[in-house]
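Participant: Listed next: structures, encoded as structure tokens.
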Structure I
Amino acid sequence: MLDFSHIPSQQQNTTIFYSNSGSWQTFVKPRNAKFIEIFCLGGGGGGSHCSVFAAGGPGGGGGGAGGIVRGIVPAFLLPDTLYIQVGKGGAGGKATGVDGGTGGISYVALQPSSSEQTLICKSSTSTSGGGTSANAAGGAASVAVPSLSAFGNLGLFTAIAGVLGSTGGASTGTNGSSQGALATNIVTGGAGGGGKTASVTGSGGTITSASVLLTTQINGGAVAGQNGANGYGSLSPFCGTGGAGGAGITTGVGGRGGNGFYGCGGGGAGGASVAGGFGGDGGDGLVIITVIT
């Protein structure tokens, strides 16, 4: 009789951890586990609120997308309990001239601590939100390098940088910059808000894609003061987009930026003469752990 006990089966058990206000959550390793797969995604940055101008004013910049770390670890090398903290998405700018908030880092650790000496992996450095200075785009999360952690060597990990947000339209009334989706990464930044003058308004940037998984673009605000649409997303296969940008308006409240899907950036607000067109919120991070038995 052949002994197949040393060969992993195709049985899998997947647990998804969502952001929980910065609290540590626990994962208990099953007794029959052979390998532990980890997908660790950081939070996306929020889109910015435009600065308010009676004449010409730019749209807000879109927030950047969170970084990703994924890998696999032999289960016997890990303790019975792991600790997970999932990064919160950055809040969109909620007052005139306020930048979007930065996205939080997601951690998988041996102890409930973000100290690098305890980490198995972390998603990345935090993602910056959209800026209001010169309608700046939010920065992309950099590749995660927990240089002080020896325990990252327990498995094989791949770190992936995030994606920049898009710039808002200029104060000449131009459209916000759009964001391409699902081309080189499975998450995206947010699109920029449209700019405005005293007589001309720009549309919000859209989220475009040639992928079969995103057959309809995520539209930015097309008419004066219209909100940008929220981002699209799927858990299987995992992919997502940032929020679209709000449209500018000559007099009144500019369009709100759309919220991002998990790990994606919020859209920028449209240029306006009155505060209230908020930037979209960045999507929270995720940690997905799959047990192979």
Structure II
Amino acid sequence: MTSLMPTAISSVPPEALLFPRTGVDSHAHLDMPHFGTDLPAVLSRAAAAGLANIGNVFLGLGAWEQGKGLFADAPEVFFLLGIHPTDAMSCSPETLAGMKDAFASDIRLRALGEIGLDFYWKTCPPDIQRSVFRAQLHLARALSLPVVIHSRDAYAATLAILRNENFTGRPLLWHCFGGNAEQAKELAGLGWHISIPGSVTFPANHALRDAVRGIPPDKLLVETDCPYLAPMPHRGKRNEPAYAAITAACIADILGMDAAELWTRCGDNARRFFGIEEISLNRSSL
């Protein structure tokens, strides 16, 4: 069955959906230059839209060192850290050692990511990407960390490495899933979580809306990947965490679920995956 994009839902302001403050944006890049002096306002709108937590993804050790201070007064933000595949040439043994130290020193770092393969951009040779991907998987295993996967135009190659590294059944989140129903079923069958971005609202994206139907309820998360991939009707503009509510409302419509229930369920899935339940309850630890 082909899902129709729920235009009426996507046109509602996020705060007007009246979601409880139980949601999680599992993947955001709020340390990027797209967010400047208005970061406090962005975080305020996120709270008004019903977000309890936001996962900020630092693309490399330097980004974490420079950007973590931005969230000193925002305990609802937890962190991810990884070397993006297009930056793989910057990775060295010293970089990996620094990442290991970072995870040991910062309780807000909850997962290693985003890591993986990207064959769309031609900025880094595939063999280097594969080597750095494997090295980070080894680090995640050594530190017992969840991993968050970036895979663009590289589904089969990414999956092959994950199978070869025995990551079946390990805590893994396939970030910004944009595949089809068969791929979603395959990933879920391997015991992995799947995060859906705002592109699920794009009118022509029937395949992703169909794929959503086959994701087990306990494996489904939502994300913005902001500042990119803003959902309708904001497509082409700067994305922000509050818009995760629009994505969740669209997914709930596809699944025939109560939107607030879907919102909370995805939030609970994220909190369990990242192990942030205890952090949310003990904010002084941040």
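Participant: One of I, II was used to compute helix-only ellipticity at 222 nm (-39500 (n - 2.57) for each DSSP H run of 4 or more, over all residues; to 500), and the answer was 0. Which one was it?
Facilitator: Working: I: 0; II: -11500.
Going label by label, the one that fits is I.
Participant: Determine which structure produced the value 12.6 for mean count of other Cβ atoms within 10 Å over residues 19-26, calculated from the coordinates; the candidates are I, II. List each step's numbers first, then the result.
Facilitator: Working: I: 12.6; II: 24.5.
Clearly, the read-out refers to I.
Participant: Upon calculation of Cα extents along the principal axes in Å from the atomic coordinates, which of the structures I, II produces 82, 38, 25?
Facilitator: Source structure for this number: I.
Participant: Check the numbers for mean count of other Cβ atoms within 10 Å over residues 51-58 across I, II and tell me which is largest. Mind dumping the intermediate values first?
Facilitator: On the way: I: 19.5; II: 25.5.
Sorting by mean count of other Cβ atoms within 10 Å over residues 51-58 in descending order puts II first.
Participant: Right, next: Upon calculation of FRET efficiency 1/(1 + (r/R0)^6) of positions 67 and 251 (r between Cβ atoms, R0 = 25 Å, to 0.05) from the atomic coordinates, which of the structures I, II produces 0.25? It would help to have the intermediate numbers written out before the result.
Facilitator: Working: I: 0.05; II: 0.25.
Derived from the structure labelled II.
Taken together, the values in this text are just the output of simple stated rules run on the coordinates, not laboratory data. Every value quoted in this text rests on a predicted model; they were computed, and no experiment measured them. Cβ atoms are built from the backbone, for glycine too; each structure is taken alone.
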